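Just so it is clear, none of the values below were taken in a lab; they were calculated from the coordinates. Source: prediction; values computed, not measured. Cβ atoms are built from the backbone, for glycine too; each structure is taken alone.
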Structure 1
Amino acid sequence: MCGIAGFVSRHSTNIAQTNAVLRSMTETLTHRGPEGEGFWINDNGTVAMGHRRLKIIDLSEGAAQPMQYDDRYTITYNGEIYNYPELKKELASKNYIFKTESDTEVILAAYACWKEECLGHFDGMFSFVIWDKTEQLLFCARDRFGEKPFYFHTAGDSFLFASEMKALWAAAVPRIIQNAQLLHYITLGLVQNIARPDLTFFEGIYSLQPGHFLTLRLPDFDIQTVNYWDLDKETVDMGISERDAIEKFSFLLGRSVQRRLRSDVALGTSLSGGLDSSSIVSLICLSQKKTGTFPDLQTFSAVFPGFERDESVYIDEMAKKFPIQNHQITPGADELFGDFDRLIYHQEEPFQSLSIYAQFKIYELAKQQGVKVILDGQGADETIAGYPKYYHWYWQELFRNSHASVHTARLAASKKDQKISWGIKNKLAAYWPGMAASQLEKRAFRQLSDHPFIENEFKSVVDRPALSKPIVRKLNDILYFHTSQLGLQELLRYADRNSMAHGREVRLPFLDHELVQFLFSLPAQFKIKDGWTKWILRSSMQNQLPGRIVWRKDKVGFEPPQMKWMQDKRIRERILESRMRLVKEHILKPAVMQEPLQANAAHEHGNDDFRYLCAAAILKT
């Protein structure tokens, strides 16, 4: 896990100047790789690569980057390929030679063997750049779900890339806010452009999309982007039995966890007390038992005594059942006030709630305990239908097929204390999903247009396609949307920046691509069944986890006491300053200064003051 940066020029450059720019770029990424740096520039200065190293696999200097292979290929790489031992064995049988124990060298050999098709062989998270000297070709790739970031900027005859945008700014890329993105965030809370997911909050800086690779060929400077992988949400195995589905799911998740335990440094896991993180803890402990190793697993939690959504009781139950050492932290308004600008600096773009601050502090706690690799549970909610909002779409799918079955499903959910409103609008949406999507788009536009404090001229920058909504005919449609288009991407950005801010690596077992594709091949009733969300995960873990965790009826979603924090005097003063900043930028009307301050819970409707706080901080940075 590291930080990468570099650039390509159509024309030869001064090596000394190129080296100075490259060092400025990588210096901004020191937090991502505090244990080493490396630089490589080709003979005529047309290609430059920088690397900041966080040592995880093969700690020797021989595994440092940028790394060269076969006197032809040079790589700078951020991530982990979890199945690298298996790939290394396969490639060795094809007479590829290895000098290190690193996964980096395996990527190089795989590219030498299979070229761009190597991406289909990787189980992992990655963003990397390979320069092919013979073909004069730059090959840039990002993992299937976008766990690792890759930003780029083109200007004239130059192409610049980096793990974070701050490295591009260090190379004199202009830092200009993209006003439409900011408008959508302030009014609707959107942190991505649905129509153009490659756009960022800054003009001219783009994100290579998950499951894509980019090529740049010299000397003609031809740039091509290719979508190499996507989820199949249409092919559903209606004949699979419950027993077979649970067995295969358990195998794939267990294998995913085992592969993500491959590390040459200390490893631990987050533990919120919810089903996802508890499942990972259980599977790690099971793996340790099978291999005969019984060290206490280091786990990390944020707890909030007295807060109605505190999960300490479930964390304590896990600590009683499994051989773990749990480290806890209780972030408060004092810490938030002191850390807010640092949080903004690392995130670079706005976020929707302060739940990411609790995550930020958990990774900081892991650093304090000397644990460099953390497993976490992101991805399960979007792929196995973990949020209560998914009941709506599941019931709509049932309603299209059988009115009686939806009644039974709703009754089962009500017995699980799920008070979900569902009426005539949902029934109409079931039969006319296109019309429902259109109505939701119109509602979003009205919400934006009717915002009472946005300056009219600033409203004019609205990007209507960015407000588009998905057409949902079945549960898989909305799960696909949230997994591949809008939802999971922002969570992965939060996790990457929060972990790397402290030089920690986060690994996500629920995002094994074979596991996710299998989940999408299952009928909807394997995800929501008998009133339970995430039914297949619950069923697979019911003999391993405490029953009160497996069959929890509430869904907390890692929520801190944001409302209480927002009532802190210093934070309220910061909100007023933020409002004033946005007024001076002609984004908000002066009348907003007379509006009473808000203090909303995470993701609660009317969270405007929190968005003002983030937006002003982004402008200020």
Structure 2
Amino acid sequence: MLNLVRLWILLSTLLVSAGWILSALQQLNRAGYGIVFALAGIAAIFWQKKTKWRPQKNPAQLFPKFKLRGKHPAPLFFRLLVVLALLSGAMYPALNYDANAYRLPRVFHWLAAGQWHWIHTFDSRMNFAACGFEWLTAPLILFTHTDRFLFLINWISYLLLPGLIFSVFIRLQIRPRVAWWWTWFLAAGWCFALQAASVANDSFAAIYILAAVDLALRAREKKSAPDLWLSLLAAALATGAKQTNLPLAALWLIAAWPALPLFWKNPLRTAVAAGFALLVSIVPISFLNYRHCGTWLPLQDPALAAIGKFHLNPFWGIIGNAFCIPAQNLLPPFYNLLPPFYGYSTQIWNELMRHFLHTSFGSHFTSFENFGFMSDFYHGVSEGNAGIGFGVCVLILFSSWKLFKIHRPVQPGKRPQFFCLLRAAPWGLLLVFMAKVGTFENARQLAPYYVLLFPIFLIRAGHSDLVRRQNWQRLGLLTMAVTGILTATLSERPLFPAKTIYQALHEKFPGCQLISDEFFRYVKSKYQEMVARRNYLQTSLPADRTAVGYYAGNLSVDETGIWLANSQRQVEDITPGDSAERLRSLGIHYAILDGAAVSNTVGTIGQWLEKYDARLVGDYTFPKPVLIKPPPPDLYLVRLN
């Protein structure tokens, strides 16, 4: 397992650094990546010949051990989750909302230009957001002209998760039996299992920070400089994946501190590792943000007004998140179908939150993005709003309650301050996160933190007795089973004939509210609309036009579909301040307009056509799901005269 983790870190470092280097050379294309892969292959061959490295065990030796582990229910459940994630990712297109809104379009823009560049767009997130996940996707998109394989990045990361959790827990002095059971239960956390089949960029960074801590502790134990270099690269990759992961760099520094003298054994190789670490970290995008906006993270951009204010007072940020994060993690799997408010639980809850924000105490939390709200985009827990999950939260609360009842005294023994600090530090870093991050449904953004928050609880001696109890084991296995059910029944990626079943039930029992809710959940969901929008875009645009305009605001998800409609097509974003002359100078003759963006910025489609001297060629009105408010906007296809 550890060799696979090392390989994944090196491959991630190669792809992320290649993206920046090829951009600097303006060679972000097939030829550039071909040269990079060829040089990497040559380097791997020379390294193998020099070290004479061979796998410690061949597949024939590993198979009996693999077969033996398969008899245990917990690993068996995890393998089932892996298979479900693979099927889910292979059967359905990449329809993650944030990915389609700005993360995938930015990659298409870079590949079209042959380099990273500051994109002319209304959605500022295309420019200032961290690029770690995008640089992993760039060569896949470049060579396949599709986004159907991008889920493999999360899926591979998910495969590596249990081994890393167990290794880190053992090194943090958690007892092996306790570490073994909690490894599988934490790996079945909803944010990990649900994102394993998606193109979300929250949970995959958990691999990097766990590997950073594990390799740093191994370097300390074995006096191994290569492990310390790899741990540095892994920590840098974690920060480069998302700006909210930046506090986790402090955890790596604590873990690596006793081993830092190893850096000076080979200063040249240390300098090379440090150079690559800077390249794959948060540093390049922070420098570019400062160059273009005067700050390392330009959250005050006017275009971001629609998605949040981001002026958190640290004290009220911690207080507010102390409510929001547990509330999001304790959501039942299908919270919008719970009685007695079938289909209306979200609206009732959000109305209560809206009323709370107008109170004197609630006014302290208006700087949050939709404080305490639940998204009615989802019918229940999904990849876009899942934290570690209700099941794991119940399990740790149940375990704490049982240990409190046992009243077993703490066994005397040596507890080195170094490990005590390492177990406690994630909670301090969590406070930093809570003080600064007030985004909507930020429980999913905490995915890289969750596993590291548990050792401080699991170090208690009573857990060794507790994990032997059958009722505790059954509760843990039940949480894994619920995760499997949730994975198979997601409205965006159901692994059963949901449309056929609920279409028939809806026709047979038209008055049943529960069946009606499930019908709209699977047959007329927001994700079904996204598929319909993409199909419309890929069939309505003229095939001979290489430049197409796209007029939209934040949270619009259609640009990816325009790029994928034709691998030779180039999309130019149109902002409200652009003139008709600029559009024509770019060679744009056709443009796709988001109906909501038109109404929010210009007024009516007629006013937009008059402003840009254009005529309406076609429009598309999507079926309006009953449970989604406000209704989704229409799309317009226009031609500039």
Checklist outcome for this item: One of 1, 2 was used to calculate Cα extents along the principal axes in Å, for residues 195-250 alone, yielding 56, 29, 21; that structure is 1
Item to check | Which of 1, 2 yields -18000 [helix-only ellipticity at 222 nm (-39500 (n - 2.57) for each DSSP H run of 4 or more, over all residues; to 500), calculated] | outcome: 2
Checklist entry - For which of the structures 1, 2 does the calculation of FRET efficiency 1/(1 + (r/R0)^6) of positions 163 and 435 (r between Cβ atoms, R0 = 41 Å, to 0.05) return 0.45? => result 1
Next on the checklist: Quick check on the output: -0.76, -1.04, -1.07 is log10 I(q)/I(0) by the Debye sum over Cα atoms at q = 0.10, 0.14, 0.15 Å⁻¹, for residues 427-610 alone, derived from one of 1, 2. Which one produced it?
Outcome noted: 2
Checklist outcome for this item: With P(r) over Cα pairs in 20 Å bins from 0, in percent, for residues 83-402 alone computed for every candidate in 1, 2, 26, 60, 14, 0 is reproduced by structure 2
Checklist entry - Taking distance in nm of label points 7 Å out along Cα→Cβ at positions 19 and 563 from the coordinates of each of 1, 2, which one would give 1.1? => result 2
Checklist entry - Given a computed value of 40, 32, 24 for semi-axes √(5λ) of the Cα gyration tensor in Å, which structure among 1, 2 does it belong to? => result 2
Next on the checklist: Can you rank 1, 2 by distance in nm of label points 7 Å out along Cα→Cβ at positions 227 and 531 and just name the one with the largest value?
Outcome noted: 2
